[in-house]
Structure 1
Amino acid sequence: MRDRYRWLREIERLDPVRDHEEIYRISSGLEFPWDYTRALEFALFRTYCVPSISALLAATGEFRDRAQQRYDDTALLMAEIAAHGYDSPRGREALRVINRAHGHYAITNDDMLYVLSTFVFDPIAWVDSYGWRPLHPHEKIAAYHYYHEVGARLGIRDIPDSYDQFKSFKVGYESRCFVFAESNREIGEYTIGLFAAWFPRFLRPAVRLGVRGMLDPPMLRAFGMRPAPAAVGSLGRAGLRARARAVRWLLPPRTASALAVMPGNRTYPGYPHGYRPADLGAPPPPPGIPTHCLRPPRPSSSTSRPDQA
């Protein structure tokens, strides 16, 4: 039998604090690339349950007009950072693109911190439920330290000092801030439409129903969506667990990372060939954005970090 656990032994050998980048790279790019992709899709979807986040996205019109491009930009930029390292040339370039895009808007630190927390904990929950093996404790701690460093380079303040404290922040934030708003519904519908558009037309109603079947009650309430029939969610979860068993027993361990190698993305054909991180990202705010959504200009004498320039 092929050695399905070769990368797990490497993860066990590494230190989850000192070697967090390497562990995260193995986990997300070699062990669970499909699962991390799906989990991060749902992590971003989860953030749209927060009215302050969804209202800004609705005001920009980007999800109405360019949902696929915004999806591809986010996926590719985050993959660039993970694949090459947050202090590598390509990683720093990706961070500059993200900071430049966020820098136009009046985003609160708590909202940024919450989005960061979903990148840590939603993939952990997904893989523990639907991965071909549960995550090793080293992978969980490494994910926290990896995103702690990424968050610091994105200018996010007051990142909790431990895995458990950060998880408590996420749970508390959701209990306070997951409330219904029309902008939640709007961005949620655009996102479900994006997911459905990846499939043939005759399958799209089933995909829309299936996505609703995977949403938990707080998300459904925040989006103002009716629950799917219970059998839909049960069938979806059973399918994901069947896939996990097939991966465990039928597929050999990957030898090449899937990170930042996405020729099938729909916006940048053949990526990464012919592209750099600086080619990605949202344009400046379009005319007509409400002024309360925009960040006031900084004094010309202020200085910025290299990754914020």
Structure 2
Amino acid sequence: MMRAIVQDGYGPVDVLRQAEIDRPEPGADEVLVRVRAAGLDRGTWHLMTGTPSAVRLAIGLRRPRNPVLGRDVAGIVAAVGSAVTTFSVGDEVYGVAPGSFAEYAVGRAGKLSRKPAGLSFEEAAIVPISGLTALQALSAAKVRSGQRVLIIGASGGVGSYAVQLAKAFGAEVTGVAGKSKLDLVRSLGADHVVDYTNEDFADGPDRYDVIIDIAGNPTLARLRRALTPNGTVVITGGEGGRGPTGGMNRQFRALILSLFVRQRFPFFLSKESGKDLERLTGLIEAGSVVPSLDRAYLLDQAPDAMRQLVAGEVRGKVAITIG
């Protein structure tokens, strides 16, 4: 048996509870991880609430098929499946393992990597999904040295990595965030900052080669105004929005728009890739990327961590300490 944070249905934070449940067993290509820490991001909130409704096609129509919350993980390998050759018992790993808000979680070997040297388990746990999303978004935009890059939502989980990665790739970076978080964005390496409560990034004289849109749901017209004539926008998601796809509506509209304009709006969905995690590990160990850990909560405090996230009070990311 093991302790875990579970949900019996979809809804607000009140659906979460701590329970004693059976420990999972790894399949042939899977790894059982003794969880030391788990990461929390907006994607976990979507899994908790089951929104937008299209999400439920993948995770369960009326209730989640996996009742244990969490996906980001960092911990120690406790067992490996018969087909796994890349990890051994005792290895320190990080990556993606559904149900990581628990003492043990199972993840596919191809979605895990060795933990970066020098990082705590809490720091490592806040890297995988947000770091992968940022890395792949910049790759989709083909960011290169000398470009001017605008990061909307620069103080959040994905944004905190996008700023650092864009700088590592040689770009001139402008980060958009609220006034109370501008100091964080500067500390991440942004060359310029925009306080969205007092300024509109689209109304100034600056034009950007690349815009990574992570937050705020700006209209496509506003994004185009801030873009160079041949610039690129990558929309990583978006909150709000109506219909079964919720905030994804803009991505579908942008895909159609890109057929008629010179500006690029590539459709983007991040992938849980162990190979890309290895690339992030190299950048972290080189000092180019530093996880921005706001705070770590104990397992039974996971609902409080979710409330902080929903309230918009997180600077970077928060972790759940388990081991």
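FYI, it's all coordinate maths here, none of it is from the lab. Not measured: the values here are computed from a predicted model. Cβ atoms are built from the backbone, for glycine too; each structure is taken alone.
With relative contact order in percent (Cα under 8 Å, 6 or more apart) coming out at 33, pick the structure among 1, 2 it was computed from. This value belongs to structure 1.
Calculating distance in nm of label points 7 Å out along Cα→Cβ at positions 112 and 192 for structures 1, 2 picks out 2 as the one with the greatest value.
Source structure of the calculated read-out (semi-axes √(5λ) of the Cα gyration tensor in Å, for residues 40-215 alone, 33, 20, 14) within 1, 2: 2.
For the set 1, 2, ranking by distance in nm of label points 7 Å out along Cα→Cβ at positions 104 and 168 places 1 highest. Name the one structure among 1, 2 that helix-only ellipticity at 222 nm (-39500 (n - 2.57) for each DSSP H run of 4 or more, over all residues; to 500) of -19000 was derived from. Computed on structure 1. When semi-axes √(5λ) of the Cα gyration tensor in Å, for residues 24-95 alone is computed for each of 1, 2, the one that comes out at 27, 15, 9 is 2. Supply the structure label, taken from 1, 2, corresponding to semi-axes √(5λ) of the Cα gyration tensor in Å with the calculated value 29, 26, 20. Comparing all candidates, it corresponds to 1.
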